[in-house]
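Peer 1: Read through the structures below before going on.
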Structure P
Amino acid sequence: MNLKLLSKGNVLVFGDIILDRYISGSVDRVSPEAPVPVLKPSDEDIRLGGAANVAVNLSSLGSKVTLIGVTGKDVSSDQVRVLLEQNKIRNALSKSVNPTISKLRFLAGQQQLIRIDSEEEFTEADWKSSLSNYRKHIRLEKNKVLVISDYEKGTLKNIPLIIKEAKKLNKIILVDPKGDDFSKYKSANIITPNFDEFVRVVGNIKGEADVTSKGKELIHSLKLSALLITRGSEGMTLLENKKGKIIRVDFPTEAKDVFDVSGAGDTVIASIAAGLAGGFSLSESIKLANIAAGIVVGKSGTATVNKAEITPFLNKAEAYMPMGEAESFAQSLRQKGKKIIFTNGCFDILHAGHVEYLEAAKGLGDKLIVGVNSDQSVKELKGTNRPLNTLEHRAKVLASLRCVDAVVVFGDKTPIKLISAVKPDILVKGGDYKINEIVGYEEVVKSGGKVMTIPLVKGISTTKIIKKMI
């Protein structure tokens, strides 16, 4: 799966645009006026929600995206436009006399105290204006994939018409459904309900056989190409119509830590759309979505995922990320409060000594990033007969170790540029190095990190193994 292809895709998103505001602070007392907590605000965060969050997720993955929808003529609308511009999202937004849909949340620590929603039904004139914008952009050849993001807030007054016009142009139509009536989504290619939404529509589920049989019925009644049911900790279930035969595939969850499921559905449908627009198969696109959803639920509020965060989870021949993506990957780990450990080497022939060393390094923190020399770099260090194993093979073996969270390739003789980008909390090398002579020592210490050595297993080395083979 080549994530670079995602940047070649163009996706059109049509749906309810929401502005999410978060005011967070601390609660130290209860009001004397009523038995309610008194919040002392300390921070405010403004994010795009609804269809706009789908668009942000697409942009974060590298896709080119155009957003269609309605906002008001208010401050919230101005904030929406600024955020869209910051995220490089093209848009054709209609302006309503009614307010921009917004949700204001008050939080103490990680606990949500109350949510205030501002919304009014958009007018028929708003619908006609947004439909006109949609018709203009759906006709563009580059927009091969359409995402209908339905939050039932009144933007999408005639979804069957939206689908009909996209079908005429042979577009791939994805729908994130809402409500108890899915008939309005008839003839879409893929719908992505969560399990609760699925149950509300098809009725009580007694077991996995029921999921399959009722899923098949839904596919046939709605004339879908596929149905993807997101199931939280149980992962995802895909039912796909392949030449009249419904095939079921289950995708186990990729989530490690579940912090907040807000917006996870947006991430799922955005990832699938990004994959399909970039030329991935449906199965590859859902694998991408499963990884992305597993990452995003570990973040607070509506959040996004980028390619650097996804790369370490991919089971592919190129089991490493380029150095250019390492910095943003490390930043995402720090934002989640993870302690980063870094080490590096050629790892030409991975042996027991390496494994023991890497396991010990991982034990010093939360996430272990391993820098590995490129093939040319190894030649410069070890001679023209090395490496014995190519970068792809060395990286794949390293990435398969449970203790290794990411493998990053660097092309210089030393990893100093990579260390400066990652800024690890702990830099680790083997016990045959003097700490103050380790490459990156000054940079790591200066940034508040530590440099440590781990004793090597005696009698084992790549050079000795090669000599035995000769």
Structure Q
Amino acid sequence: MKSLILAGGSGTRLWPLSREENPKQFLKFNEKSLFQDTFLRCLEISGADEIFVVTNKEQRFFVSGQVEELGYELPPENLLIEPFGKNTLPAIAFGMKTIENKYGRSNVAVFSSDHVLDVAAMEIIASSEELAAEKLVTFGIAPGYPNTGYGYIKPGKALGIGYHVSEFREKPDKETAVKYIADGCLWNSGMFLFSTDLFFEELKEYAPEIYGPFNDTDDIDSIFNVIPGISVDYGIMEKSKKVAVVKLDYKWSDLGDFSAIYKEFEKNDEDNVINNSDPAFINSKRNLVHSKSGKLVSLIDVNDLIVVDTSDALLICPMESSQKVKDVVNELKTRKDERTKLGQTVYRPWGSYSVHEKSGNHVIKNITVLPGKKLSLQMHYHRSEHWVVVKGMACVQVNEKKFFVRPGESTFIRAGEKHRLSNPSKVPLEIIEVQLGEYVAEDDIVRFDDDFGRKTGE
């Protein structure tokens, strides 16, 4: 069995923790990210070289880097880059076509990269292969409570391990959700098991506007330019007569908003969830608080609040309003606010940087370069840079000259000079970078050589 992971989402309902260029699937709420947990679950049913990931060019380095952190290597042909997002059906079709081209007829389990799932559920998923020969298989979760953020599936006639799908139901209000559960409905998890031949047979029948381009050419840019954006549920699952649901009675969550985060994590004696902060609460219960490690956060006489404090944004809202966070993101997008895309800490394939201070003429950053990694050979027209090594040893190239800089030492790069920073050691390199100039935005960069295939402007 092959596995297909969809890893291109933005997680707008978890802003400001989740940003477009650091979405929730790559956040580490524990030791591993949600994406890493998903990859490890897939190893229960697939070999490491049988796992495929659909993502976008901004997030491709998260995927390869986080797989590498786990001690595995994702084959380059298994990393599928969408030119732009077109919802779940085109993403799945992209993955299914790639797998079919490589292996011929195959059974493919499809997972979102940002879900929490008990690993024991993978055994049930694997045992559903026989059903996938005749049915498009989806997996329904036994509901724990009347959730209004999930769609529901009503099982019909028993099919052995699963059931014929009687009906797909949209996200309900709370009263309707109670009725759905009483009717025996399951939460729609968005996980699937498809055989490539049946998937494309049903795709041709119910979504020919997507089937056609995928069978006319292998040029993914041309395909995505002409196909519509559509979800797999609306595109084929709700229309096909060959759909089955298999019940998973295991812990599962899509961590779709902060109320789901609250339910997922350990609570103290006052039912508060506290992450990365030093609390001083008085008569305050059932709150979710996230801040900086060691930062004192005090709440007095408040209950059922979400408080998320990052270096560049603060979110406070009632727990019941957590679904509305995406409305804040939409408002910021209309204002072209960069804080929807980037946080103060920005991750790159070579490591990360955090902005501590900035103005129109200067930026102060803390830069971390991972062992064995190096930044591109580059040049800036409008700014100079002063580097001070804090930890590790830096290998610096300025024009044709190369030299080493150790902790406490510094170097200066003038505007117009080609330069490169690399970490030749086995421990992370940390430097303080001070940028000075008439223009200090990130797009003042010309790349001459890059280990990660990035070009100027990326």
Structure R
Amino acid sequence: MHFQFILNMKILSTLIFSSLTTILFAQTVNYQVEIVEFGISGCDDGFGSDEEPTWKAWGRDDINTAFVGGSCFEQDANEPFTHNAGNTLLISQSATSATAIDIKLEAWEDDNISSADRCTYDSGDDCYIDNTFPSISFKNDPHCTWNEYTLASGNFSVVVRIKWEYKIFDGGTNIVDCNTSTSLSSQGSGSWSVFSGTNGSFADINNTTTNFSGSLGSYVLLWSSLPNCLNVYTPDTVTVDFISTPEPNVTISSNTICEGTEVIFNAQNGTIYDWSLNTNGNIVLSDGSGQFVLTPSIADDIVYVSANNGTCSGTDSISFTVNTSPTPIISENGGVLSTQTYPIYLWYFNGSPIPGATSIDYTPTQGGSYYVEVVNASGCAGQSDPITFSGVGIDELNTNVSIYPNPSNGILNIQSESPIAFATLYNSVGKEIQVNLIGKKLDLSHLSNGVYIVHLSINNHIITKRIILSK
């Protein structure tokens, strides 16, 4: 006998449901299977058009593998016709992990109309079938609504309907999120709504793991059982708090970063700050100060900071270039100290800056410790190691040189046993001033009143004198 299988689905509900996720399929379910009707579409027994069809149906799921059912349904009528089974319960299961239903149908046209023989097939009956249909994956279809399936074989058919729901009903855990969007984690057959809070919305109100979006602040969400489920569960609430993510807004204390010179990084809006150097996650400092002091090396190029406000963390970074700091070296030749070429110089004597000593070289006027501080083209400063200078006869020479009158009204006399090679004059802020030296006389008459420093070159030594000009 040739068997033909036809599977048609008709959805009674107009609700539109989202595709079920893997997590949903793992949940246990309640389901109910009912027989709706039987049908005969042929099998004329040759006695007019008065047929006596008989049907028996069984069902099972993929967990409970034994068929149940088998009640006898029969009717006399002219084929084709359908028999209303009155939504007869076939299977009902609770808290099962079943995903598929098998329906078995046995049917024939009975040639013996006696009531004693009607529900028993014998060899004289016509068009007999005994068929198990392909499994119905009922969880592919909407829950909490009746889904109908028409199954046909030979001249006979059966219509069954299945309603199912998820057994566990729970809104999920409360959420604290550092954004304004989060995924929910409910279970069961339900729908979402906002109970309290403003500007909140769901990507899909019937999806257990839907995305919920809103504004910064607190929401109470309601997970309610779908209408027409097999069981109606008490609604569950979920609290969602959207917390702002701190912005560290990292800043740096200087635009020019020099090797070996401290630079300070500052961040804000957190209670704990994690500072990383060169590689994000390479934490070198974690505290609540919001400040990171770094003495950089040439290899350093970026600082990261993570600011945590107790719930949320925000990150920021700042890139920089470390410039090489100069390392000047002092050399001495003929009583003159000099160093390499740099844009800026300042000489020091016994730890104090020398007014006007801002050239590449300097001629000491007395014995002591000298060093030079320089600034290179990148704006980075560096200083030399100190050098001890002891000029022969300087102290004696200095005591035999005098300038008078001092204070002066402009013309000064220089008393010295030796000739004066040249004179250099500086004002009180170290700026070099043009001065006229004629023999052993200085002409300062063109200058304003004030205090001046004069360097006199005598016998390859520099003698420094203080002059007060008062006209």
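Peer 1: If we compute FRET efficiency 1/(1 + (r/R0)^6) of positions 98 and 250 (r between Cβ atoms, R0 = 41 Å, to 0.05) for structures P, Q, R, which one ends up with the highest value?
Peer 2: On the way: P: 0.45; Q: 0.90; R: 0.10.
When FRET efficiency 1/(1 + (r/R0)^6) of positions 98 and 250 (r between Cβ atoms, R0 = 41 Å, to 0.05) is calculated for P, Q, R, structure Q comes out on top.
Peer 1: Out of P, Q, R, which structure matches 25.3, 85 when Rg and Dmax of the Cα atoms in Å is calculated?
Peer 2: Values: P: 25.3, 85; Q: 24.2, 74; R: 50.9, 161.
Going label by label, the one that fits is P.
Peer 1: Given that Rg and Dmax of the Cα atoms in Å, for residues 202-385 alone, derived from a single structure, equals 20.4, 67, which label among P, Q, R identifies that structure? Present the calculation step by step, with values, prior to reporting the outcome.
Peer 2: On the way: P: 20.4, 67; Q: 23.4, 65; R: 30.2, 109.
Comparing all candidates, it corresponds to P.
Peer 1: Quick check: 2.8 is what I get for distance in nm of label points 7 Å out along Cα→Cβ at positions 50 and 306, calculated from one of P, Q, R. Which structure matches? Walk me through the numbers before you get to the answer.
Peer 2: Details: P: 2.8; Q: 3.8; R: 8.8.
Structure P accounts for this read-out.
Peer 1: Something else now. Work out the source of 0.9 here, i.e. which of P, Q, R gives that when distance in nm of label points 7 Å out along Cα→Cβ at positions 58 and 442 is computed.
Peer 2: Values: P: 4.8; Q: 0.9; R: 12.8.
Traced to structure Q.
Peer 1: Looking at structures P, Q, R, which one was helix-only ellipticity at 222 nm (-39500 (n - 2.57) for each DSSP H run of 4 or more, over all residues; to 500) calculated from, given that it came out as -6000? Write down the numbers at each step before the final one.
Peer 2: Working: P: -10500; Q: -6000; R: -500.
It must be structure Q, since only it matches.
A short reminder: the numbers here are calculations on the coordinates, not readings from a lab. Keep in mind the model is a prediction, meaning the values are calculated, not measured. Cβ atoms are built from the backbone, for glycine too; each structure is taken alone.
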